[in-house]
Structure formats: structure tokens, C-alpha cells
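The data blocks that follow each hold one structure.
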Structure P
Amino acid sequence: MAKDKVITSADVKLWYGDFEALHGINLDFNQNEITALIGPSGCGKSTYLRCLNRMNDLIPGVKIEGDMRLQGEDIYSSQMDVVQLRKRVGMVFQQPNPFPFSIYDNVVYGLRLQGIKDRAVLDEAVETSLKQAAIWDEVKDKLHVSALSLSGGQQQRVVIGRVLAVQPDVILMDEPTSALDPISSTQIENMLLELREQYTIILVTHNMHQASRISDKTAFFLQGRLVEFDDTKKIFLNPHEQETSDYISGRFG
């Protein structure tokens, strides 16, 4: 059965000043799938990821062309509310970035911005989101302690809980485990496999094992081009392009 496409992108080009960083990327993402974006440093995968919720808008001198849609709506339309877009397309960064508030206040931050004040609603959102983020049992007795007091792996899961609390359509992750120890990384990978039941997840990773373990589809980027995009198993076991084979087998990158 064909899955619904949540995000589509066609002929996406991006320039930083005169430097063309993305060369006509065509890439679509299906509902309830994890897609890994792989490739060497500087190949454009994080740049492309940030196009999907307009984070590149914050960088001076950036120019973007092409068609990018979220459930059919033009992401770059002048009618698109960027705050709403970033609620629907949540983002988790490489370094855990909890706000200097309590765990509770971190998770409800986005809900309070929406004007939600009902304590019962907020309490329920905190419990649900932290359970989804696989950290509720570790923090349920210290919700009013600073999130900055947690370990790096715990902070990253609280940040993921904060993203989940506003119930996004899509979760973008830019190397979310690269700053973490192996145990924390495994906890987050296992959590992502569960979250896939409800969300579309797009993950930039340098970790080939991680991409092969948890993603449904893999896109290989090189020098701002999309070289190959296919089912993860096919990319890793029988890639179509020699460049993909060379990268996956460790000949460069």
C-alpha cells in the first residue's frame, strides 16, 4: 500500500552568497517512515534539512529556489506562517539545547506560547511527551528541577519531549546522538523506532550503523547533490551508484 507523502521537494537549489550549496534536490518523505540523510561533512545534508522548516531564513545572504511542500502547502509561500511551520516540523539539534528552566517548563514551552494555560492539559502533555521520549520514569519525581542538571543523553530526550509536546507532523534531527555516549544513543534510536508509528522522521547522521539500523529510506548526498535515494537495505547492500558504494564501504568520507 502506497504511503502518503508528507513532504515533497523538487529541484531545490540553495546559495550562500555566490556559492551554490545544493544542486537541484528532488526528495520526498513518506508518512511514518524514518529517512536517513548520509554523506561526508559539508555535502549539503544539514543545509537541505534546514530548508524543510525554513531555518536557513535566519542566515544572511541565503537564496533558495525550487518547490518544497508540507502536506501540499508551499513551505516558502508568503502565506506560510513560519512559527506554525516550525511547530509542524519540529527540530532536534546535535547538541542538546534545553532552556535554562525546569524539565516541566521546557516541555510545556511551546504549548504556553500557544496560550494554553490549563494546568491539567499541561500536566498531561508533560507526562505523554516524556513517556514518548523514553525519559518519564527517570525524571517524573524531579520535573521542577533544572533541565540543565541532567546528563547529555537525558537533556536530549527532554528536548525531544519538548518537540513532541506540540504534536508536530514531522521531526527533523540533525545528528541527534553524535554528542552522546553509546548507551544514550541506543536509547534514542529505540525511541525513534517507536515514534515512527506516529511521526515522519528525517535524520541527518554520520553514523552508518545508525542509518542502517533504524531508517526505512536513505538518501546519500555528495557535494551538494543527491547521488542516490532508495530503501535503506538497497542502499547498504546493493547501491546503484559507485559513489554510494565507495562511501558506504569507507573508501572516502
Structure Q
Amino acid sequence: MGATLTVARRELAGYFATPVAYVFIVIFLVMSGALTFTLGNFFARGTADLSPFFGFVPWLFLFLVPAITMRLWAEERRLGTIELLLTLPLAQWQAVLGKFLAAWAFCAIALLLTFPLVITVNYLGKPDNGVIAAGYVGCLLVAGAFLAVGAAISALTKNQVIAFVLTVAICFLFTAAGSPVVTEFLSVRMPVLAEIARGLSINDRLGGFSRGIVSVPDLVFFASFIGFWLFANAVIVDHRKAD
């Protein structure tokens, strides 16, 4: 794992070498706070928990995470540095995993900086902090799922805008798959697809974590989802490294 961690440290340092990282964090913190306290009716609910925050996180990540991943491989291919990266003494999977871990660590930092919400809810009431911790774990897994998708899509093209749009579209499908509008429509016409949609819904999976339920099926789902897209990422990089 030494080479993987070296790539991860290089990539993570690269995020903070540009204003992009700070812009992402500021936007995420401002939007998450604003949505939690306004649309989430944080005070009007009269309940000491962070359910409104956890409900909005996937939708924030839906647009902000692709902004991080769109440059992961697209920039390397556009600048022609991908050949240099892949000729270094490290396996291809180490480069793929290292870039992913760096982006995941960056998202973890952004989530950790929302700690004032935890302090606020503990000041106002007596929440179950175990449930809050489980919700944060779920949010981190959602970020990992979106990052894995974005990394694979970024490897497909040199154009960062195309990578961003495609990643948003794919992540939206997995986020909205379990929504009542989709499931009710499919239940009437294709009941089997409705069950599949519920099973693939990232939003529904996060719902269990936000209620404090850390189930093995949900953990397996996220591990399999992330693993599949990272494998696709490695295959795409290998196939297109000479482009």
C-alpha cells in the first residue's frame, strides 16, 4: 500500500494547492447549513437530530462530488501526464486506488467541518450521538460511491465538462431510483424493475444509516458499488492510456 498512499498524498496535496478545494468546502458548508436550517425546518421540527442534514447531503454531493472527480483522469489525459504516471514503479490499480482515496479523504474533511451542527444539536437537546455517527458513516459511503462513479467517467474523456455532466446524470439515477415517483411508476408497469430500483437506490441505503441502522446488506452494497466502479476505472485507464 506504500505506493498507493504516496499517490493519495500527492493528489490530496494537489487539491489544496488550488482554490478549487476551498471553494468546494465553503460551498458545501454554506449549502448544508442553509438547507438544514431553512428547508429542513431544523428548529420547527422540535427534534434533536440531524435527519434534515443527512437528507440533503446526497443531493449536495450529486453536484459537488462530480466537480472534484471531473479532473481526476481527464486532466491527466489532456495534459499528457497519464503516460508519465503509469510509467512510475507502481501498479495501475495503485494509481486508481490512490486517486480515489485522496478524493475520499477530501470529502471526509468536508464532512468533518460540519461538526458545528453536531455541537448545535447537542446544545439544544439530548440526541443519540450513535445515530449521528452512523449517519456520518453513511454520508461518507455515499461520497465514496459518487467518487467511484466520477473517477470512472473521468477516465473516459479528456473533456472535464463532459465528465461532470455524465457523472451528475449517472449519480442522479442511483439517487432518485428509490423515490416514490419512480417506484410508483415502475410498480404499475414493471413491478420487478421497481424492486430493483429500490435495491439500487443510494438514498434509501443512506436512510438506514441516518436512523442509526448499520446493516450488513447496506455495507455490502456500498462496498460492491465502489468496487465495481473502481474496477471499471482501472479497465478504462488501461484501455485508453495510449489515447
Structure R
Amino acid sequence: MDRSIDVLSLYPKDMNIYGDSGNVLSIRRRLELYGYDVHVHEYNQGDDWPDQVDLILGGGGQDQGQRKIIRDLFKRAERIRALAHDGTPMLMICGMYQLFGDFFETIEGDRLPGIGVLGLHTIGQEERLIGNLVEHSEQFGDIIGYENHSGKTFLHDGTHPLGRVDAPGTGNNGSDGTEGARIHNVIGTYMHGSLLPKNPTVTDFLIRTACEHRYGAFEARVDPACERELARINETARQARTVAMQRPR
């Protein structure tokens, strides 16, 4: 039986700051430990789109990075929207999270259109929201990461947040208590750090969903050595979460 999973890393040359490449590494290694053959495709401007895509990961970037990739992103927008609607899991961090919405208006007043996968918009502000953050998610429990953004994101009616934050001045916009967004199996969030190594429940959701979408089921084939490595990885994640939760913003 074929055990291949194709992971697409979206614009890693221009949208990959604050350790977001760690999300790709985390997905790759856990899939390998679960007994799957992983193929990671790096897609940058002008590249050929892979024939098979089971999971898409996108990272953060500065405003110039977003401007740089936006024309190419719109060339791929219809295909990305179709994949999202069909249930393909995706994780978009910070800058890519913003461009998956309806638009991002920079602090200079330039409006960058988004591809409309997520119902939201973002407005650039002078104030930055920076620091370690814990959000509360019904599906994933506490999600821990590091936010650093000046864009304030507002969810539209019908768009659900990834989680809720307690502290004022944190999350999507610092005022409404939301962080991130969800639609179908697409997750958008401001959580850097990288997000997935510290949050195995989110990692496993993306992996399980990708496998179920392609094969109809997720089947972990874990030998004793892989089981021990998974246990070590999960314990490291637990320790990292404990430290991050105790650090002041």
C-alpha cells in the first residue's frame, strides 16, 4: 500500500521568519515516525506546482515579502481555494495568514488583496503585539506560541477563531479576545516560535487529516525505536510549553 504524503512549503524563501521552517521539520519527522514516506515540495515564485498536495504550510514575512509574492500567489489562488474547500489541511502563519484573508492594509495605507480563503481582513497599526502567548482552543486545548505583528486582524461574520486569549493587547487585534481563524481544515494564526514543535496536538491534527483525506484513514506504524523517539519529542514539547508559559511578555 502506498504510504506517501506530499507536503507543500509555500514561499519559504520570502515567507519564513521567527522559526516558521520548524513547522515543516516537525510535520516531516512525525510523519516519518508514523511510518509514512514524506515528500516536501518547496514552492517559490515561478516554480511548478506539484502534482500531488496533501498538506500546505506557509510562514510569516515582512510587508516587502508579502508584496513580493502576491502576484504569484494570485496565479495559484484558484487551486489553493479548491484544495481548501475540498478539505486539504493547511497552516498559515502571520503574513500568509493575512494574505489568506480578504485584504491587508499596510501602515502606509497600501491595500494588498488576499485570496479569500479565510473570512477576515487586516489593518496595519503603529503598535506591535509581541510576546509569548497562550490561547485556549476547544479542539486543541492550550496552544502556545510567540506573536510579533503590527497588523490587526478582524474576523468576519461566520469565521471562527482558532482560540481565545485572556490578556488585553494580545491575539488577532488586542481587543476582541480572538486569535487565529479556522475554516474547513485551514488554520491561520499569528503563532510563531515555531508553532508545531511546541503543540503536538495541532501537528497530529494536520497529519491525521492529510492522511485521512488521501487514504481514507490514518494508520500509524510505529516500531519501538520510533515510539521512544516520539516520547522524547513529546516530552521536549512539554518542557518547552512549560518554559514559554512562565516567561513574561
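Quick note: the coordinates plus some simple rules give every number you see, no bench work behind them. Fair warning: this is a prediction, and the values are worked out from it, not measured in the lab. Cβ atoms are built from the backbone, for glycine too; each structure is taken alone.
Tabulated data
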{"quantity": "Structure with the greatest value (metric distance in nm of label points 7 Å out along Cα→Cβ at positions 57 and 225, set P, Q, R)", "calculated": "P"}
{"quantity": "Structure (P, Q, R) behind the derived value 3.7 of distance in nm of label points 7 Å out along Cα→Cβ at positions 41 and 73", "calculated": "P"}
